[in-house]
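For reference, the structures are reproduced in the following blocks.
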Structure 1
Amino acid sequence: MVRGVRGVRGAITVKENKEEAIVSAAFRLFKTMQKENGYVPDDISHIIITMTPDLDAAFPAKALRQLEGYDLVPVMCAQEIPVPGSLEKCIRVMLTLNTTKSPGEINHVYLEDAVTLRPDLFLTNQGQLR
């Protein structure tokens, strides 16, 4: 099958605006995204991470430095648009990778309260779409 470029979405909410909470949540999200999609760091083109304005105690990209092989993956962190009434304390990820998977085979990962962002896409604990 021909390799193509695909986006993998992910999001997780954080309980509090503290460095440990942000890095721990981001680490969990990155590990789950990798597990559910079976890629390796060399497959990744780049990663864009956003956080809501109420999170500013740490860069979520710090979690990637704890994962083997991610040292050369281009990463950018940014602030999410502060839309009134939107989900609070949320880290969002758009990971772009080269893969042979079709768009329908990509498993987007939404954890904690972030499942409300795309309830049509989030994975259950069994790795199945809800």
Structure 2
Amino acid sequence: MRVDEVFHVGTLTCEASDPLAEVARKMTDDHVGALAVLDNERIVGIISERDVVRAIAERADPQESTALSFATQQLETATVSDDTKDVARRMLDAGVRHLPVKQGHMVIGVISMRDLLAIETWL
């Protein structure tokens, strides 16, 4: 199966300069576990619930610390034509649960480990 058959179209984002408190609020409001981090409309990282928990554990000030300061900046991505098994293996190897999905140079969505698990469960 290919990524274009299962990923979530549309990418929820935050700005690199957004405070962690705002990032957490957005994740909660939108019921998502990760946001793409943008700097002038260019994706520069991804921040997840795990990153926010790490920030709390490190006693970061949620009003002063920014999304970029705790985001993963070594960005793995998937393409719409990637095989889902290959994407799952890459996610496991990298220890991540979300990957931005690209079509050409544009990020058009996100695929999560939950999406990949659903394939195995329902097919």
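Quick note: the coordinates plus some simple rules give every number you see, no bench work behind them. The shown structure was predicted, so the numbers you read here are calculated from the model rather than taken from an experiment. Cβ atoms are built from the backbone, for glycine too; each structure is taken alone.
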Report summary line: Calculated from one of 1, 2, percent of Cα pairs over 18 Å apart, for residues 7-62 alone reads 32, and the structure in question is 1
Report task. Determine which structure produced the value 1.3 for distance in nm of label points 7 Å out along Cα→Cβ at positions 23 and 39, calculated from the coordinates; the candidates are 1, 2. Result -> 2
Query raised in the report: If helix-only ellipticity at 222 nm (-39500 (n - 2.57) for each DSSP H run of 4 or more, over all residues; to 500) comes out at -5000 when worked out from the coordinates, which of 1, 2 was used?
Result: 1
Requested in this report: Supply the structure label, taken from 1, 2, corresponding to relative contact order in percent (Cα under 8 Å, 6 or more apart) with the calculated value 32.
Outcome: 2
